[in-house]
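Readers should treat all values here as calculations from the given coordinates under stated rules, not as data from a laboratory. As the structure is a prediction and not an experimental result, all values here were calculated from the model. Cβ atoms are built from the backbone, for glycine too; each structure is taken alone.
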Structure I
Amino acid sequence: MMKENWQETYSDMLTTPAKAVARIKSGQRVFVGTGCGEPTVLVQAMADRAGTLADVEIVQLLTKGDAPYTKPEYAGSFRVNSFFIGQRIRDYIQTGMGHYTPILMFDIPKLFDSGQLPLNVALIQVTPPDERGMVSLGISVDIVKSAAENATLVIAQVNPEMPWTRGDSLIDIYDIDLLVEVDQPLIERKSHPIHESSKEIAAHVASLIPNGATLELGLGRIPGVGRIPQAVIEFLKDKKDLGIHTEMITDAMIDLIESGVVTGKNKTIDRGKVVTSFCMGTPKIYDYVNNNPIFSFRPTEYVNDPSTIRKLNNMVSINMALEVDLTGQICSDSEEGRFYSGIGGQVNFNRGAADSRGGKPIITLPSTASEGKRSRIVSRLQAGSGVVIPRGSVHYVVTEYGVAYLHGKCIQDRVLALISIAHPDYREQLFKEALEAKYLPAEFADVEDKFVIVPQEATKTSLVLDDGTQVNFRSIQPTDEASMRDLLYDLSQETIYYRFMSGHQEFGHQQIKNFVYIDHRKDVAIVGTVPEAHGDDIIAVGRYYLDERNNMAEVAFVVRDDWQNRGLGKFLYNHLINIAKSNGIAGFTAEVLPRNKRMQAIFNHSELKIKSGYEEGVMSFKMDF
């Protein structure tokens with residue numbers, strides 16, 4: 001409703017920065033607005049009062065300003081209590097001068113609402129009022145709205161440069177106590193070039209994102225590689241109808257929206273809206289969100305609420321870790337025993353995405369730290385490294401070397417999956433440490449020299465079937481043991497007889513291991529897979545075994561019964577031929593039962609020079625390249 005004479009009230013509330021912050025008293029708790037929405041003029045005016053103040057607690061989520069209150073000479077006047085450790089205050093916190101409060105971002109407003117963390121003063125930044133006497137919190141709604149609603153004294157920096165954002169970002173002018181008019185550009189956060197390893201990780205992550213998914217892109221950053229979740233944006237340009245429900249947006253979001261990649265048409269709530277709680281970037285994104293109906297800026301207690309997140313079908317959360325142990329414990333707020341960042345919304349979005357129908361919680365990290373001198377995948381977390389996400393809640397872990405799916409997997413399978421995406425320089429060490437820790441049974445010692453992660457470039461290919469299903473082919477990996485077991489026990493009695501020339505359907509653990517752990521120097525094993533929520537399902541296996549005496553390789557392959565007669569066997573055979581030729585092998589040999597007409601047809605209809613014979617109830621083939 002229109003309020004009469006609000007303009008007169010507005011005029012009466014105007015004051016100077018110095019007079020406004022003169023209301024701050026020693027021993028009070030002062031909240032400072034978030035990120036690029038920080039009211040820098042008010043903050044500097046408060047810092048200028050250092051000589052007249054003592055023991056003022058500065059409460060903040062994330063600062064992008066200069067943080068003048070952290071100067072060593074102001075130690076007796078100000079102390080910082082931060083819910084997230086950004087670059088500006090990292091040294092300050094790590095040297096013990098300030099405080100870090102680890103907390104889920106969703107829970108921060110509850111601290112204010114309940115009175116557990118009462119706020120005496122809130123320093124915020126807003127737009128000029130509209131004709132109704134309402135102002136917008138602009139690019140920083142997050143926990144700022146709750147702070148403004150709960151603080152005893154609210155001082156607002158009124159800046160015409162602040163964009164007017166839609167959603168739940170408005171405050172009544174009557175809910176503010178003092179106003180300081182300032183016309184100056186907002187703080188900028190410019191993007192940096194994407195690190196090469198971040199690109200590789202982002203490409204793996206993008207492959208997990210289906211069309212129509214809704215994304216959360218975490219705000220974490222790692223030295224040397226930057227913000228991996230934000231790097232994923234560059235690899236989404238061929239996706240369709242993505243939605244956005246995330247804490248923070250940046251300039252990179254504009255191209256996705258303008259190109260039609262982000263439409264939000266499939267979102268089950270907030271359809272068609274880009275939902276966020278704050279924005280950090282350049283004037284380009286600030287101008288873009290200004291009064292733009294596509295965007296809905298909402299408080300943290302909505303955006304980060306797991307019960308809200310889980311309502312979004314195909315919700316994909318993408319966050320970063322600093323370290324992960326071989327059992328799947330995620331450390332993301334500390335490094336080498338020192339607090340580095342914060343919990344943020346990682347836990348909330350991980351839980352919400354896990355509960356979403358078709359959702360995927362993804363944790364990303366580079367495989368190494370300290371310029372390659374240390375593995376970020378470790379057998380045990382370093383002393384002082386805190387667990388942010390427990391092992392039972394972790395689903396996907398992604399490095400530049402691939403994807404490990406952990407949820408519902410036993411410790412042995414987790415260990416093998418994580419070693420397979422560790423940096424190659426550390427895999428042997430991790431394998432030995434896993435044996436010593438009893439994460440792997442002692443019998444695995446005999447396959448240590450065969451624990452090889454084969455580069456996929458030379459063996460990766462795919463086949464699109466008549467019904468549009470894409471079957472991917474790649475080298476077998478140590479993590480395929482469980483899937484190989486499932487495949488073998490899914491085979492019919494007839495298929496087992498044709499492949500193994502035996503009706504015996506029981507495969508011992510050692511025999512299954514022999515299928516997976518091979519001597520990659522002379523043998524090749526290729527699996528055909530289709531993606532499932534829990535990882536790849538193996539539906540076909542082809543392999544050859546080299547006889548170094550004559551440079552010929554024995555070839556064999558098998559296709560799961562419900563996928564037979566669809567061209568997989570022929571495709572797999574031709575793929576093995578190409579691999580063998582590139583490895584300088586002279587040809588293939590094979591032994592086939594007379595009743596196995598389909599296998600014989602594949603061999604006989606190839607373009608190779610074929611010699612065949614029959615002896616002791618078995619057809620033998622020799623195929624020269």
Structure II
Amino acid sequence: MFLPIFRWLENLTDSFPAELPEQPPAKLGPFIWHYSRPFLPLIVFTSVIAAVVAVLEVYLFSLVGKVVDWLAAADRSTFFEDLALSLTLIGLLVMVLIPFLTFWYEAVLHQGLLGNYAMRTRWQAHRYLLRQSMRFFQDDFAGRIATKMMQTALGVRDVVLTMTEVFLYVIVYFTAAVFMFATNDWRLSIPMVLWLIGYVSALTYFVPRLKVVSKEQADARSTVTGRVVDSYTNIATVKMFADATFEDAYAREGMDGFLDTVYRSMRLSTLLSITLTALNACLLFSVGAIGIWLWQIGQVTPGALAFSLGLVLRLQGMSHWIMWEVSRLFEQIGVVMDGVETIARDVSVVDAPAAAALSTRDGEIRFEDVHFNYGKAEDGDADRIIHNFSLTVEPAEKIGIVGRSGAGKSTIVNLLLRFYDVEAGRILIDGQDIANVQQDTLRRQIGMVTQDTSLLHRSVLDNIRYGSPDATREEAIEAARRAHAHTFILDLEDPQGRTGYDAHVGERGVKLSGGQRQRVAIARVLLKNAPILILDEATSALDSEVEAAIQDSLYNLMEGKTVIAIAHRLSTIASMDRLVIMDAGQIIETGTHEELVQAGGLYAELWTRQSGGFIAREAAE
């Protein structure tokens with residue numbers, strides 16, 4: 001009977017809107033409003049019902065007082081006949097109206113708000129964070145970012161629902177209570193008003209302090225999570241260096257800071273609870289004393305006294321609930337404020353207004369007087385990353401980039417992929433400035449195999465098809481065969497019993513060896529078949545026998561493509577059309593392998609150093 005209503009409420013708001021999210025505002029109020037707008041009708045609905053129920057609850061206490069007076073004065077033999085209508089209306093109020101309103105309040109709250117509100121906020125925040133720049137993720141723990149995203153979604157929901165439920169309910173409840181007290185005798189409302197002033201004063205003093213501590217606590221919690229996740233993610237390094245004790249101390253340092261904020265929060269909560277208990281005791285004593293005095297002088301009935309004391313006892317229980325709800329409210333405000341600092345940041349690399357899709361015809365790449373220094377001021381040649389860098393890669397040309405560590409080789413690749421924006425100059429592909437094209441279309445035209453291959457914790461098939469989601473299973477298997485990965489993939493099995501291409505590879509692909517991860521990555525790029533190919537130490541994780549086995553596949557992969565290959569093992573790029581030698585962010589030599597060896601420059605020096613046993617057989621030949 002209730003299922004259709006539940007489903008209707010659950011589908012009133014789309015939890016996963018398809019449109020890309022906008023940047024959320026960086027201030028608390030607008031930030032909360034940004035994620036709350038779709039739920040405004042449901043929030044208003046629950047608020048109105050909560051207000052009505054609050055008034056009815058206060059009225060019920062008044063009815064209890066009337067019933068006491070009726071019982072004291074009525075004739076028992078004619079009691080039901082005399083009060084039949086009043087008793088029937090009270091029965092309908094208790095048995096029908098209040099349960100009906102409560103059902104709709106709970107249904108809208110639980111089916112329409114609690115689940116969808118947080119999930120939609122997570123979805124939009126996650127999609128916005130996922131499109132942040134590389135620098136954003138490099139400057140923080142991945143676990144810390146994820147924790148803040150999850151906590152903030154719950155915080156936004158709880159702040160809004162707590163404010164609407166508690167404050168509206170309390171305002172209506174207390175206003176109705178004071179009014180009902182005054183209708184019996186205005187002197188009964190005096191303790192209530194004084195208590196309310198003291199209660200608000202206590203909250204005014206304690207709650208802002210709880211808010212500050214709660215923000216610090218949320219940040220400390222995220223830090224602990226980030227440190228713990230960092231240890232788990234790099235567990236192989238921790239085990240290899242036998243550094244569990246160091247990791248204990250690293251986590252303990254974060255947990256100590258977190259525990260300090262917990263202690264400070266609990267101290268404030270204890271003092272607030274003691275203050276509230278004292279206020280409640282004064283209220284109960286004052287109302288009881290004034291009520292008995294008024295009854296003694298004939299100003300109020302026993303029913304009015306019963307109503308007043310009953311409502312005070314109810315308010316005492318509510319006051320503790322309100323205190324903790326308000327404390328929780330400001331704790332969640334602290335969580336949201338902490339999350340705003342992470343989620344609402346500007347994206348440093350964005351598409352230009354009206355950016356067009358990149359159209360690749362020939363695959364020509366041109367760097368024109370590019371400068372880049374990660375935003376730092378240059379302090380001489382030693383401090384330069386990329387400076388006055390100009391290079392043209394002709395269509396289908398295959399170049400190798402060589403240089404010492406720190407020469408800027410990988411930075412050039414990152415700029416081409418537009419993980420960072422150049423600080424001066426420009427980069428063009430087929431005459432199109434990559435700063436003026438859509439980033440996604442740029443990266444779809446570039447295939448890349450890196451030295452540190454990181455796979456997703458999904459099936460092998462999902463990883464191979466990651467850049468080509470429309471590819472069939474058969475096409476993915478064929479790419480794996482060409483990358484010499486098919487045989488070992490068939491032997492895979494994960495703890496859940498999935499085998500072969502359906503086996504999951506673990507976080508970052510930890511269940512595979514370095515060489516196996518590399519071959520899966522090569523299969524992924526083979527399947528993507530992009531016109532521009534980047535090989536950044538693409539075979540460094542492979543042993544010589546496996547490397548030799550897939551060289552033909554790599555050469556087939558490079559056929560007809562524009563290729564930029566980075567390698568420290570010079571034998572892997574010696575046969576390229578042209579080699580570009582970099583040092584201190586600039587090109588210092590260029591030419592074929594033979595030309596550069598004869599020139600006796602940096603390349604010749606590096607080649608000589610590797611000729612004592614690190615040169616592959618095919619290069620020696």
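With FRET efficiency 1/(1 + (r/R0)^6) of positions 371 and 387 (r between Cβ atoms, R0 = 30 Å, to 0.05) computed per structure, which member of I, II shows the largest figure?
Structure II gives the largest value of FRET efficiency 1/(1 + (r/R0)^6) of positions 371 and 387 (r between Cβ atoms, R0 = 30 Å, to 0.05) among I, II.
Given 33, 18, 16 as the derived value for semi-axes √(5λ) of the Cα gyration tensor in Å, for residues 235-434 alone, which of the supplied structures I, II does it correspond to?
Details: I: 33, 18, 16; II: 72, 25, 14.
Traced to structure I.
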- Message: When distance in nm of label points 7 Å out along Cα→Cβ at positions 195 and 443 is compared over structures I, II, which one is greatest?
- Response: II
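Hey, mean count of other Cβ atoms within 10 Å over residues 227-234 derived from one of I, II reads 25.0; which structure?
Numbers: I: 25.0; II: 16.5.
That value comes from structure I.
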- Message: When distance in nm of label points 7 Å out along Cα→Cβ at positions 171 and 411 is compared over structures I, II, which one is greatest?
- Response: II
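Looking at volume of the Cα convex hull per residue in Å³, point out which structure of I, II has the largest value. Don't skip to the answer; put the middle values down first.
Numbers: I: 161; II: 216.
Comparing I, II, the top value of volume of the Cα convex hull per residue in Å³ belongs to II.
Have a look at I, II and say which one yields 14 for relative contact order in percent (Cα under 8 Å, 6 or more apart), as calculated. Please list the in-between numbers first.
Details: I: 9; II: 14.
The correct label is II.
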- From I, II, which structure was distance in nm of label points 7 Å out along Cα→Cβ at positions 43 and 163 = 2.0 calculated on? I
- Parent structure of the calculated result -19000, given that helix-only ellipticity at 222 nm (-39500 (n - 2.57) for each DSSP H run of 4 or more, over all residues; to 500) is the read-out and I, II the choices: II
